[in-house]
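Dropping the structures in below, format is structure tokens.
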Structure 1
Amino acid sequence: MSLSPRSLDFVAKLVQERSGIVVSEDKDYLVVSRLTPIAREQGHEDVNGLVEDLRRRRNGILETRIVEAMTTNETTFYRDVHPFRTLQKELIPELIEARKEDKTLAIWSAAASTGQEVYTLAIMLRERFPELRDWKLVLHASDLSAQVIDKARSGRYAQHEVNRGLPAAMLLKYFTKDGQHWQLKDAIREMVTFREVNLIGRWPHDYPRFDLVLLRNVLIYFDTETKVDILKRLERRMAPHGILLLGAAETTMGLDGTYERVNAGTTTYYRLSASRQESAHGQGARPRLQVAG
């Protein structure tokens, strides 16, 4: 089935307006593959029919389903491995040292998808850092899609999902078998607070300043203006010593001079520049934010 330029233009504008994600002209095949099931469900032969129907009768619920269908929810436990090794060996110990006075650690997985990333981190904190048992751990996780957030919150995964990256020892220790699925134990699942957050929309006003933000494999889907805006808003949500982890193909270079790039072996991460850290210290280590980002 071919997608008409008119239909592609409609979907691309809708998706960018609602999520910031850029759907380029060469991604017409992706639009067809992801939206055909929705089109058939709505009684249309193809995506062109679905789009024409939406042009005549705007439907907010259906438009949301289209936007969510066009988002990429690829994630695994211990994805790419080396960032989690660096977190365990270097970055988490550094943050523990920085926060040892108030014993509070705030982390945000800002595009959590179905939860494997933030649960990997929760397991790591429980498994490798027993000194944190009497700390206040604040683990926030968010995603654009309500559907994937619901799945993440459940902590329930199919066999092929736990097979992707999760060591067998961790699977047996922190999950229980439930039919054809594996259920994450409550002790880990309840460490994380999940919320539906659109990165180009309003951010929760009650989020604290974060010691660690994981924004991995997200910026690549945005145009330059949106990337700059997100990084600038994120700057105001970072603790002075805060660490930002992006995907391997992402960078703040050429987008925001506030961040400094740091190489740790095969892992690259970002910190606020020295001048920005001094400014943030002057504002207080962890103030409550009174307005949305």
Structure 2
Amino acid sequence: MSFKTILVPIEQHELMSATLETALVLARKFDAYVEGFALRPVVAPVMAMDIGGAFPLAELQENDAKMATEAKALFDAFMHKNAVAYGDPKGAAGCGWFEGAPDGDQFVGSHGRVFDVTVLGRPGESAQSPRLSTYEACLFESGRPILLAPPAPPRTMGENILIAWNHSTEQARTNAFALPLLRGAKKVTVLTVEGSSVVGPTGAQAARHLRLNGVACEEISVNPGNRNAGEVILSHAEQLGCDLVVKGAYTQSRLRQMIFGGATRHILAHTRLPVLMSH
């Protein structure tokens, strides 16, 4: 696997520019094809109600079409500004647009199955933030990794990588997806946060596996003290000057993480670095 095909859902949110910039950094690293499509919320099939009354379906459909037009215009303007040509890559990154995508987050998951990675903005709580539902639809339905874009786009990606090893199936799968980046990195650190792991191979064993697959790496283990694993992972990544974190998502159940918190939830809320994630 490589990162030759990149999907970027396009909608009007506060991190859309940073998301496209993050996707472009990855695309230029691999001379990849970047495809956009208009991501829109689901519209009820009959009428929508608000305090002022009902809106006819025709009006809603007109607004839907307007959102799609604006999404394509945003994508086109970004690609033109960055000299990325429409069409398959020919020695440089290329781009394309998928017309007629249906409304709703579920399409992100299904369409993402024919891409090497989907790039999404870091979810947030405000109405202007990327939606957690989009992230989870892609995470659980695409069978492919997500590249989570931080609020400020990175200047580099994949030169100094932190692997958040927690012994899990999810992390092993994410490591495998990340191999094209890991093999090209100048520095890779396999970090284990003590007490936050499931039963499985140690960080030293994970590091050995990576070395045998052509990845030069070192392994460290950290006592978290009174911090949660997500805090420790992000703190060490920033201390080490990393430009990418590789993290398996939702090793604990989503319900447990909603109630008690967890590393995935913390990273989704706070990361300032790109994070490659899969489940």
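Every number here is computed from the coordinates shown, using simple stated rules; none is lab data. Everything numeric in this text was worked out from a predicted model, so none of it was measured. Cβ atoms are built from the backbone, for glycine too; each structure is taken alone.
Here are the numbers for this structure:
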| read-out | value |
| --- | --- |
| Mean count of other Cβ atoms within 10 Å over residues 33-40 - highest-scoring structure of 1, 2 | 2 |
| With distance in nm of label points 7 Å out along Cα→Cβ at positions 137 and 241 derived as 1.9, matching label from 1, 2 | 1 |
| Among 1, 2, which structure scores highest (criterion: Rg/Rh (Cα atoms, Kirkwood Rh), for residues 89-216 alone) | 2 |
| Computed 19 for relative contact order in percent (Cα under 8 Å, 6 or more apart) - originating structure among 1, 2 | 2 |
| Answer label among 1, 2 for the case where mean count of other Cβ atoms within 10 Å over residues 209-216, calculated from the coordinates, equals 14.5 | 2 |
| Computed 20.3, 62 for Rg and Dmax of the Cα atoms in Å - originating structure among 1, 2 | 1 |
